[in-house]
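**Q** I've put the structures underneath this note.
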Structure P
């Protein structure tokens, strides 16, 4: 640690304008030196941030009840290197296993109403410093000795080093937000963190047009800059023209909302927003300080007279409430921009990307100040702060682009945020450096979290389409996603496809107009049937299952977690196109329904499939009595089941087989013949179709379902 009075050389000042690395040009040894310099600059900048803490005791203060104290983040960025280098197989020895576990995972993804008071036995600052010193030495040695060739790509060993560097730069920013929430008397000024001194009245804001046009987002694996996994893939959208505010919303502009009792009016807030406001008892933005009739602003280590012309810093919930309020006041339909709309504005501005600019064209990358600045200081194409100053909230929850893949070194970087509750922020802030300051960066935070983030508003007639993006984590649903769309195991063909293939092989010239998949679960058989039928309906009692089929129909893909071992999961994305089923999407529909109590409209089918359903019904006999009326004469009923009768699904007295009658075994096939004989004819000998249900990477259920094919009598 260094004292605040220490002066810094020009070289130290250069820490504030370090650029991310270009990875596809130059000579290997020269690039190795660049990586080394980038690593040490990042490390030194992190150290200088913590020099703002007045004493060691500040490290264990909780700046935010939802976050760890700063001692965690001080150790976390160092432990990250070791954990990732071991995962990548680059090193094999740990430095301090306890620290590398303690400092591994934070609580930043907690909900605002989900407090964790677990006790942590934090090390002393001296112990953490000693650990950091050893880590720095190890990483430097790895950089020196690691085989290196160009270009450096996603698959290169050096990617793990770059991942550690860019991860540290993320926490440079998030830690600065926490420092900003600590008591001022526990902090000290520092020459490397000088704020902007230009402040005054807020400029008038106004809506200006942004012409529509195509937007193409996402990197490919040959991109010259480092990227996190969520940046890769391809997304294209034709953006309709819209109006957006010339400037970011300033403190002065936001003051009108505060003075109009915006924080007390429930109608401006979403339900989530109002719950948060009540929980925090918020009356104004968190970094505003009210003293009598005077307003002040809290910067990182100072309290200053309110700069009304600086951008307001709020969370998404506050930004959304302001848009709702201002929309009613002005009679306009105002909201926050989408990700694609932000990039349309970025295209209009024509800004170069970091690291290719000569001087930052906005208050970003620490190239100007260690604070915000006036919203009219940096303009491009008539718009202020297209990049920099503060992050800009969007309406969009983060998700992976089509083609998204998880990087194996950091499988939980992006996917925990793909839950519909983390909204994208765009453009970067004054302390966004490295990857954060690049055009393609994609970061998202819980809507109630604080960053150095503000917003601009948009007027547009275009509806905001929020994709269904969450990875399915429901254990049973995820298991069926894998059962229907995952890998085959032990040479056993995919169950749903095998059923449909076998049925259609003997289907003959029967009509192929409408089919019904009862107990469709996540819908694989529904889509498979749609290869051959004009229209297929999938029904299931569970809405949890139905939404997977609906998502596949609407978006063509599904994302889910798969249990590997203990608490370890892997993340998977499956596309209908990968199974040759893309063309079936317009031919299927999914609804929630009770197979024992179907609506009258579910009738007129040429084929009804009920796979692994009969022994899970609460009244299977009722189902068998009523199903004939749903099937056209000459149509087929396909039943499959392993006949695992259990009282928790079907009361013992309602089983249709699997017991002794008159002292003799009475199997389910006997019960089916008894129930269906009046109206159906068994048209093929019963046969077994095997299936494998995966539970974990080392546990599978290998079962056999008996398939019976019944033709409804024509007269």
Structure Q
């Protein structure tokens, strides 16, 4: 061989080898994705009245959900579906405490592990006064449904149009711009409604076109409900009119201010029209505005804690800033393209991924943790559950949108003092983070939630994700106190088992799988794995800050009880030796035993062959019909880390009611829980892991089968720890 040819041969061989190694070490694709194409091929189309087909516009801290008319024209009809909510992060209401209940009345002492004066806020059904106090603090404060803004359409005979009169529906949600365009007819007359949310304020803007305007047969209607103080408040309680007040400042003009007063809470609703209109009071808390327009008009409606001093933005401005916000969002962070996949499930997977991004950005990207039904309607009294905060927020940094998590993680600073008080009254160090809470960190009494512990390490995990994407001294200093005080509780909580020279979690624990007796349960596997990882990570933060490791933390790390196993599989808790028997009642709810490796690295704490056998058994015997929306992403993440990509896909597509994704992208659970945003957030985290992998992973797209049908392209995603 000539020297020149030999040189070229060696050069090309070296280049090819280098390229292969580069590909192995850095799985991320280099080809740019057409993000506009990916997003817009999943624009939502609604062609009939569907109470589960509600759509929303929102900016992360305010959301407005609409029916097929593009506004909230039929809230009662949609009440049992996906309700037509108007909610903001500032909108809370508290019923008067007429009985002068004190939170201390909800406390009960338990003797767990030799600690006889550990006080927990519970629902004490044996004490009528204590139970009433618990009910009060569970239900107060609660998120507030701010009001319905819709159309009132008059038919030729003078009666009002009902949902049955809305025909020829063609409604489109443009995900790239945040625009909902709704076209329909009433008795053959066309109506067109365009709806946007203001990117900057809690306002919606709409443009309405119809020949019915010239006949004064289309009016704007404003109706204000009263809270129900029930588990689920769908914003359609139009009784109790004597308990709140609504007034309007003028009857004629282009601008109208509705003043709202509910007990000690007050807010305002301001409507600005492009043409003059006239207000009519239909009944208490129910008004219409008749616009003086022949064929088209525009309206911007702002919901506000205080009367705004500035003029509201007009439709064109709101349209422009909505388009700008959404385009900026879609062009930021990560993107995944499944268009070159031939597996028939790929398109639906991409639809769920795209719509989950839209829903979480529009409802879960404000300054506080959100409730599980976002800003659509109240579940669990409208309060966030902090064990779900990982599922609401972890996907943001995994998708390269760290700033959206940084907004809400600030809640921990506001809730710190309350968390400190909880730890102290229970005899522990540091801070014990609240489970069911509110913006100020209040603790809701609960016979389950007060004994959960797996919300505790979340702040360490989420702060770590933030730091990984922006490893600055500023971030280390910003979160160090939260992490260290969280770890102080975690190190003081386990109890020493002298006989076995180990530390146990529990008794006095209800695991993520909430079907266990708190007085008997100890050493649930996901909590053990999470405890060990989080304490190790807290030590690592000390090292980063040039601080010495904490000996008492290390003692727990070194001697934390191993995950219990029997017959070659991990138990759902050490206290449940018959975890998988035919008579066991514990094969329901979250399959949290798989959570020990799902979003957590095994770090030599988990035996992989044992976990694989556990995965097989759980897959076979679990009652998957009694699970929740985030359980399927949980299983998919476990399968990915176990190098079982076929099972990861199987998990995401399990044929269960709670794994249903509605036309607008919402994860449906039950008739009382018609949407469930932890499912959407979990989906995004799982798919990010399936693409970008985890620390130490060298497999390209580790969560997708290598059979040639899953040619997944992605960019901008971050690996999990």
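**Q** When percent of Cα pairs over 30 Å apart, for residues 101-332 alone is compared over structures P, Q, which one is greatest?
**A** P
**Q** Comparing mean count of other Cβ atoms within 10 Å over residues 125-132 across structures P, Q, which is largest?
**A** Going through P, Q one by one, mean count of other Cβ atoms within 10 Å over residues 125-132 peaks for structure P.
**Q** Using relative contact order in percent (Cα under 8 Å, 6 or more apart), single out the structure from P, Q with the greatest value.
**A** Q
**Q** Please compute FRET efficiency 1/(1 + (r/R0)^6) of positions 157 and 173 (r between Cβ atoms, R0 = 30 Å, to 0.05) for structures P, Q and give me the label with the greatest value.
**A** That would be structure P.
**Q** Out of P, Q, choose the structure whose coordinates give log10 I(q)/I(0) by the Debye sum over Cα atoms at q = 0.08, 0.19 Å⁻¹, for residues 437-612 alone equal to -0.33, -1.28 when calculated.
**A** So the calculation was done on P.
**Q** Have a look at P, Q and say which one yields 23.2 for mean projected area of the Cα convex hull in nm², for residues 253-556 alone, as calculated.
**A** Numbers: P: 21.9; Q: 23.2.
Of the structures listed, the value fits Q.
The numbers here are math on the coordinates, done by the rules we state, and not lab data. No experiment lies behind these values; they were computed from the predicted model shown. Cβ atoms are built from the backbone, for glycine too; each structure is taken alone.
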